[in-house]
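Only the coordinates and a few stated rules stand behind these numbers; no lab work does. Since this is a predicted model, take the numbers as computed values, not measurements.
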Structure 1
Amino acid sequence: MSLWYCARYGYSYKVEKGSYEGQIRKQLNHLTVVIEEPYIRPLAVSLPENSGIPAPTSEEKIQAYFFEYLATDTKGEKEDYTYGQYIAPQLPEVINLLNRSGGATNQACIGIGDQESVKLADPPCLRVVDFKVVEGKLNLSLFFRSWDIFVGFPENLGGLQLLKEYILSHLEFPVEDGPIIAYSSGAHIYEQYFPLVNLLNVHQC
């Protein structure tokens with residue numbers, strides 16, 4: 001649905017600063033996605049059989065993304081950052097906040113990036129990871145300043161669901177798994193994926 005909406009209603013522009021400079025992006029100026037049951041397996045999306053379109057991710061890639069890019073604070077030599085650099089150090093206190101309050105708090109919120117991030121060639125796309133207990137369920141709310149909804153979307157959401165399940169496994173009060181609510185002010189399809197999106201008959205980019 002997000003691909004269809006972006007292909008049909010997104011606006012096109014040439015990237016002058018950012019990833020894949022010089023390419024055309026088809027972009028939505030805002031996108032809100034609510035996934036009521038994000039814990040249903042498999043987490044990876046499936047594409048029509050014999051479509052000839054490679055799946056954007058897999059269960060194995062989602063697991064690796066969670067462990068290597070969200071849950072640990074290490075980064076490779078050529079990486080400016082990983083989300084885990086910001087997320088992993090804050091996880092213990094987020095868990096403590098939720099446990100101390102029995103879920104009755106609005107403070108279990110993780111910020112990604114710092115005052116130097118804006119100077120990076122590619123600043124973090126994911127900026128806010130917020131956990132709230134609502135009516136006995138742990139909700140996860142996200143903000144992406146920029147979001148690739150063909151490849152990034154399914155892998156990001158799968159990995160972040162695993163992060164939510166990690167938090168749930170450390171909570172000491174009754175709480176169920178809840179929805180993911182994701183918002184982006186720059187959800188887009190890169191020009192390099194236009195042919196694949198068109199093959200899906202979503203809408204012509």
Structure 2
Amino acid sequence: MIQVTGSSRKNVKSDLCVWNGVLQTEGKTLEEARAKFQGDQRRMIAFLESKGFAKHTLQPVYVRDIKPHGKEQAEGAERELSQRVGYQLVQGVQITSERVDDLPNLAADCLSLLADDVVVQTAGIQYIYTKLPEARLAMMAEATDDARRRAEEIAGRGGRAVRELRTARMGVVQVNPLHGTATSWEGNMDTSTLEKTISATVSAEFSLK
């Protein structure tokens with residue numbers, strides 16, 4: 001009996017991209033902030049549609065008080081300023097697209113909205129490889145073949161030959177940035193890079209003859 005570990009590596013390109021943005025609008029009064037927000041939202045949606053991203057998801061709108069920074073003296077003690085000076089309306093927007101090369105450009109393209117006093121910031125971009133389940137199965141077979149080659153080399157040096165596979169146990173699949181080799185017990189799942197490297201291992205046991 002001989003136990004060996006085989007491995008397999010595969011470089012892939014993400015096939016799905018998720019862009020998260022945030023629309024922010026301010027006003028001295030709640031009515032002023034609401035009116036500006038409605039106009040800014042229309043401009044943002046028109047902008048996204050002009051870039052070919054008509055399908056998007058708008059999150060609930062949040063209202064925040066705007067307070068000045070600093071401290072004030074009150075009853076002989078210093079405390080944070082608490083007087084409200086305005087309102088801020090914030091809304092998240094999310095776009096999911098297979099246009100993995102185009103969608104990330106929104107991070108820079110949204111800067112053009114500043115010319116119209118519309119503030120849309122990029123909150124994050126995720127790159128996802130949706131074919132991981134299929135890749136995992138193929139890589140398990142490749143890692144098992146690699147394990148057999150290693151077993152045959154080791155057995156051959158000892159004058160033995162490999163007979164058959166007795167057991168095989170797949171390790172945790174690691175998805176890292178391209179050419180990355182980091183590992184974790186839970187399995188890495190990189191979503192920060194467009195191109196990735198998937199690695200898998202198989203612990204195999206072969207009988208000898």
Structure 3
Amino acid sequence: MPLDLELSSKTNLQNGAVRFNGSNTALFVPSNRFTLKEEFTLECRFKAETFAGRTGLVTKTENSGYGIFISDGRPDFSVNLDGEYLSATASSSLLKTDQWHTLAGIYDGREARLYLDGKLIASALGTGKLKDNRLPLMIGADVNHQGKPTSFFKGLIDYVSLTPKALYSDETSAANGNRKAAIIDLQLNETIGPWHPDASGSKAHAIAIGGVKVETIK
């Protein structure tokens with residue numbers, strides 16, 4: 001049964017973000033809290049301290065699933081269709097350290113698209129059935145076959161959302177898309193025990209690994 005958490009009043013809550021140390025910290029959302037069928041948008045706002053090697057940002061990938069990677073500062077969005085990955089990958093290392101970025105990965109049933117700060121930077125055509133898995137959605141890391149974090153991110157993550165529809169359709173769309181239909185909406189402004197509350201109706205609250213902290217941001 002989903003856990004009921006009482007979120008703080010927006011008028012009393014500072015804008016926050018979660019600090020990840022790049023070595024053993026992550027958040028995860030259990031897979032039994034949400035499900036996807038075909039179309040979806042996975043979105044994350046973040047500020048990295050460094051880009052070093054393979055780095056998971058928001059992932060559910062293990063020969064299945066989907067996720068966003070920012071390895072060596074080069075954004076990649078992948079979705080597994082019929083057992084093979086369809087990937088929209090930037091042509092170069094576009095990300096900058098110590099700067100806020102928003103990445104949105106979209107699959108609309110025909111095409112995977114990746115947006116950086118509202119601008120389309122990569123796309124790939126492909127159809128098939130989403131091959132999902134029972135692994136958690138890992139935030140601030142990749143996830144291995146045991147459901148544990150690996151390939152850690154170092155920096156701040158402001159929010160993560162997952163919406164079962166394609167929010168963007170143009171070459172340029174506003175970052176921070178309309179998340180009213182989101183099945184995961186992690187605003188990452190507060191903690192309640194080990195949980196980071198989900199603002200969507202799914203109550204898909206994230207659980208902390210390794211003692212992550214919420215920091216106030218401007």
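Suppose you compute log10 I(q)/I(0) by the Debye sum over Cα atoms at q = 0.16, 0.22 Å⁻¹, for residues 68-123 alone for every structure in 1, 2, 3: which one lands on -0.56, -0.85? Intermediate values should be presented prior to the final figure.
Working: 1: -0.56, -0.85; 2: -0.70, -0.93; 3: -0.44, -0.78.
It was calculated from structure 1.
If you work out volume of the Cα convex hull per residue in Å³ for 1, 2, 3, which one comes out largest? Kindly include the intermediate steps, with their values, before the conclusion.
Values: 1: 129; 2: 185; 3: 112.
The maximum falls on structure 2.
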